[in-house]
Structure 1
Amino acid sequence: MCGIAGLIHRGKSSNIGAEMTAMLRALKHRGPDSTGFAVYGEPSQADYVMRFKVAEREDLESGIAIHQQVKDRRQAVDRRLAAIGASVTEAAEATEYALRYRFTFDGELTELARQMEDIEGVEILSIGRGLELIKDLGDADDVSGQYGLGSFSGTHAIGHTRMATESDVDIRSAHPYWAYPYSDISVVHNGQITNYWNKRRDLERCGHRFVSDCDSELLAVYTADKLEQGYSLEESLHRSAEEIDGVFTYFVATKDELGMAKDTMAAKPLVLFESDDVVAIASEEIAIRSIFPQEIDTFDPYDGEVRVWRA
């Protein structure tokens, strides 16, 4: 029983970080193990933002040696980026193990990601022109405060509160998921995918890679694969409802769109509010009410429904 939330403002920016924090705070009871945000600021045409980690948080409790390894990994990242022609213009440390780099790069993201993740212990969380993906152990207020999301301005976001059922309680297994190595795609999911391994092997044979054994990551990679083939986001979502088995509700965000899909059994809850200016979707109405306390009309999307909104 996890909680998912999505929010998109049409034609304007808002304090999307604070709004998504409020929505996920309201869903805390659905997932106390970890919290994740994919927030979208104004897209840049000149540079990328990369969020990555150099250790799991619990690793740092194992002694002094791991702290030195973390420093070594950060230095190795800097050397690799310089070697392939990526110029870092801003480097910030959210925690000892989680970093944010802004950089310019004219090469292929596949090569950049491969060079980064060849370094033991390094994992990219996201690369994007507008996307920044943040996830960690703890509730919405813990993660939002630790990573300074309360003042993040942007057009749209998705988020997740996780109750671990089949995989570990660690950052790698937390949502959202980014689809390596595609810019600006993120996914959150509530449900179970029953043909996960068959679909994963199909995608791996096409050259895609996975960083976890969490079935939700499949949806991010599946979406990236379809968009790479020329499908629209709406077409990809419709195809997923036909090709992916299980009970699921999931949200996908790109640099300028937010989409949702429900499986044909509609077993996982979803509530939607839509106005001329904003769309909010969540596992429970309480999350939407956390940012729209006034009287509003909400409804439950039907089984098999797909919708896409543009910022």
Structure 2
Amino acid sequence: MTTDYKGLLETIADEVRPLMGQGQVANYIPALARVDPDNFAMALRTIGGDEFAVGPADTRFSIQSISKVFTLTLAMRMVGEALWQRVGRNPSGSAFNSLVQLEYEYGVPRNPFINAGALVVTDSVASHTADPAGLILGFIRHLADQDDLDFDLEVAKSEQENGHRNIALAYFMKSYGNIYNDVEHMLSVYFRQCSIAMSCRELARAFGYLANNGVDARTGESMLSTAETRRVNSLMQSCGMYEAVGEFAYRVGLPGKSGVGGGIVAVVPRRMSICVWSPELDPAGNSLAGVRALELFTSCTGMSIF
């Protein structure tokens, strides 16, 4: 039986509408605080190339921590298993910008998706190219098949001016020798990668390789090996939703990565990638309506990995 994905997405959009007004936009980043909180969009792309969407699925928003998946992919391609000498692979159980565990664990972050771990991953990429920000942007443009994707420099500036916790994390890890490059340069790259603006449709397309054993189905190009793809998906499953990973696994049952811009991307291995965007966040920093939308999707389709 063929699923009516278009009809299903429209039904989900109607069902999550009452949640609007119950969350909070990311007001600690002033440029993000001005986003219309009533937005809701959802898009999916099958590995066969079929796309379905509802709402303003072509409206671009700041992807924020979703960018960490792309940078991790680049770092794994560059340094392979050596990356895991600098960053762990376990859930943190703490807020995404927490300093607490770093001192106990000698400057080695728990995983690559908390901010400290993402800074180490960005530093790893920066060690292998003269233009790390350009490399990251070019890689994402290639995956999304969209040459006009760009940094949102207003958002990047806003984060640079208000990212005191990230700055502290970076210098703290530098004191343990786990940041190799100039801290200010590395932070500039990190803030720019987080500011990249993409739509739900573009993100669903860009994550397609993670649903297809590491292969970009559009081009046949291998982005990661099958084993590496499985590892990235496992890290999204266990670490991609900050301290709410257990709740997300229980309710949704898919590997996913969120960003405080209100986006969540989820992967159904060997089937499809899905992106949802709704800017109002729950207390853990994940899209309130987005989590519910993905829960409804897996409940209706049975596409949980469990």
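The numbers here are math on the coordinates, done by the rules we state, and not lab data. Because the structure is predicted, anything quoted here is derived from the model rather than measured. Cβ atoms are built from the backbone, for glycine too; each structure is taken alone.
Structure notes:
- helix-only ellipticity at 222 nm (-39500 (n - 2.57) for each DSSP H run of 4 or more, over all residues; to 500) from the coordinates reads -8500; which among 1, 2: 1
- Structure with the greatest value (metric distance in nm of label points 7 Å out along Cα→Cβ at positions 105 and 257, set 1, 2): 1
- Comparison of 1, 2 by FRET efficiency 1/(1 + (r/R0)^6) of positions 241 and 297 (r between Cβ atoms, R0 = 30 Å, to 0.05) - largest value held by: 2
- Given 2.4 for distance in nm of label points 7 Å out along Cα→Cβ at positions 73 and 281, calculated: source structure among 1, 2: 2
- Cα extents along the principal axes in Å, for residues 137-272 alone derived as 39, 32, 32 - corresponding label from 1, 2: 1
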